[in-house]
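Where a number appears in this text, it was derived from the coordinates with a stated rule and is not lab data. Nothing here was measured: the structure is a model prediction, and the numbers come from that model. Cβ atoms are built from the backbone, for glycine too; each structure is taken alone.
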Structure P
Amino acid sequence: MGNTPIGIKERILTIDIIRGFALFGIFLVNMPSFHRAIFMKQMQGYEPVYTGLDYWLDAFFTLFIDMKFFTIFSFLFGLGFYIFISRAEMKGLGATSLFVRRMLALLLFGLIHLIGLWFGDILHTYALAGLFLLLFYKRKIITMLIWAGSLLLVYNAFNLLTLLIPNSFLEQIEVPRTVMESAVSEYASVYQNAGYLEWLSYRLGAELPMIFLNIIPAMLPVLAMFLIGLAAGKAGIFQNISKYLPFIKKVCFITLLISIPLLILLGLFTFGVLDWGVKQTYVILALTSISSYPLCLFYISALTLLLRRDVWQQRLRMLGFAGQMALTNYLFQTILSLGIFVGLGWYGDISLVMGTLICLVIFAGQIVISTLWLKKFRFGPFEWIWRTITYMKLQPMKQRRVE
């Protein structure tokens, strides 16, 4: 057969809506980094001080948002990989070469996004980790799950090693807050005042080396969630939800039970009820990571059960349109946010609450635009480019009229 697209007939509505839900959560998490020096927190341990409503919103993000939604997206990526490869094989296409081109195209998007616009790009990590999925496609489900569990164990064990270091040593190597505040001030000043080329030059030296040094550790939890999604795809859970309904209910209940004590413990450290001094930040980061996996699976299973009801499918259908255009919406979130905060000179002057409100307005607009766009076109603009590169053939863009 020719090198033609796999097609978009009979899309699984539940997956599209969950993807839209994850896209929204990722935007919420990313938004602070568009208007303040969150890079310094992520890479150099600088903790911004929040007060008032910002304090409570930050605590809410830590408990229920941070690291929870990129794990959902990673799960869906693994599931999508199985659907893509299996459909390509059924159509007699070169599944492996198609997927490799698909990942290389995603890597290109990611590198342009990372280098030219924003340090927080996840596309390049997905593309590199995604290539490893080809090693697991024909493996048994239990093998995928063992590898996923092992990767998560190694990643989180490595993070927990910091807690074994004596406090006295951590205090000696800790960068004085005055020095860190000076670095943050310089960082923010560049974002506020520099022209694009100067800003880009600064980022190439200040941000990108840290990103590339961290690429392998960053890939471990991503690949683990890819494998869990791949296992779900191979088991056919989302292809036949009715058959697996009892299993989904068990997953929902068990992951909720696991999440509750982890969130309580995380809350105790977040609000300072439990205080480990110099290790406080490391404890919170470790608990945020560990709690993200069961809570991610709870969100997925709970939303899947909710969408069994037609009324909720109708209510959340527009969220599914945003999910169908996830790549386009993700990239435009960066473009719009940088245009607002850096382009208009608002960087560093926006509170966490105000940034979140702007995030809500932008995403609401993306939902409406995605809905209107997909009434006329089959794909989002960047999805169209992605598919065209994958199949090495211009893809039909307009929706087919139904007579």
Structure Q
Amino acid sequence: MAPADRRAFLIVMDSVGCGGAPDAAAYGDAGSNTLGHIALACAEGRADQGRSGPLRMPNLDALGLGAAITLSSGLVAPGLGANPQGLWGAAEEVSRGKDTPSGHWELAGVPVPWDWTYFPDTVPAFPPDLTALVCQLAGTEGILGNCHASGMPIIARHFAEHQRTGWPICYTSADSVFQIAAHEESFGLDRLLTLCSDLAPHLHAMRVGRVIARPFIGTADNFRRTANRHDYAIAPPAPTLLDWVAEAGRTTHAVGKIGDIFSMRGIGHLWKGQNDADLFDHLDRLAVEAEPGSLTFANFVEFDSLYGHPRDVAGYARALEWFDASAGRFLSRLRPGDLAIFTADHGNDPTWTGTEHTRERVPVLCAGAGRGSLGLCAFTDVAASVAAHLGVPGQGSGKSFL
């Protein structure tokens, strides 16, 4: 089959790392292993809420998931011992961060060339001039939060005061982010999005990676964050895989928050949903409908947002098993000549201390590329391999493993 007729699907399982990053100690993460530790917890009966027994991921394990964990970290993950039938390996990152933009940009061929700005874990966390700018743009006399926090707890802590004062809830994390939570009805969704959009250029100039709108609805006793989250991310510093494919005249599809992460650069069609189940419906449909020569780039975020940060081991295991069953359905729909790569952008070990991402290698599992071990590779090699499969010129430093 001619390269122009081949299709590629690059699927990021957000935070599904497999341990072993050689520089993990520099991030306080030596020994972290998202997949490996979840598998151990399942085998030991410590993740039986809503599921039971060893971790079951037969479809991705058949591609080489268990083998990738062992290659990366040396851990033999219980329940993941299949003889690989796909092309498999593990990738390590060179960008100086363990955040979403760094991982995705590097998978798309562009390592981050600068140091991100991080806010200190102090109260207040933000400098006075930044706080004043937020107040000016929001039309308020102050902000709430102004600290490192997780989303749901800080909303619960400030819900009543937010409703009383109308002040936005502003917080950050160990990532290079500035997050603003506000009630969709009392504060206003459009007002929140405008605030984040207006604030983003100032923070991007400071090398803060993302301004994130975190809308929620409900009452103090029963609130939830909505699917209207929006990330205002700094633009990649160079053309990425999406640009390479688009510049070659091919169609690109982005599923999930890929549009936000890449500032819509190189993206022809964007498909979003309320949850990962909705996003997988898009992926299944694109397995049937995506054009010859096209790239589909998908992100599934709920491993990270719903289970990694809250340190919910059983929930993470349930999500992995659901995803694996969905992946089996998707794989059955691929055509001859298609390439599907399952990988991740960083780790978020739910057995680890704290609530932040963990610095880890990530699995690289390929369907439609033969069988065997590709060994340890670079994140940028993923982009080079997709470009080689599609027959489009690559512009990065990566080397194809196909």
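Structure above, values below:
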| item | result |
| --- | --- |
| Highest-scoring label, criterion being mean count of other Cβ atoms within 10 Å over residues 64-71, among P, Q | Q |
| Top of P, Q by mean projected area of the Cα convex hull in nm², largest first | P |
| Which entry (P, Q) yields the derived value 3.6 for distance in nm of label points 7 Å out along Cα→Cβ at positions 208 and 296 | Q |
| Per relative contact order in percent (Cα under 8 Å, 6 or more apart), the highest-valued of structures P, Q | P |
| Kirkwood radius over Cα pairs in Å, for residues 264-343 alone from the coordinates reads 16.2; which among P, Q | P |
| With helix-only ellipticity at 222 nm (-39500 (n - 2.57) for each DSSP H run of 4 or more, over all residues; to 500) derived as -10000, matching label from P, Q | Q |
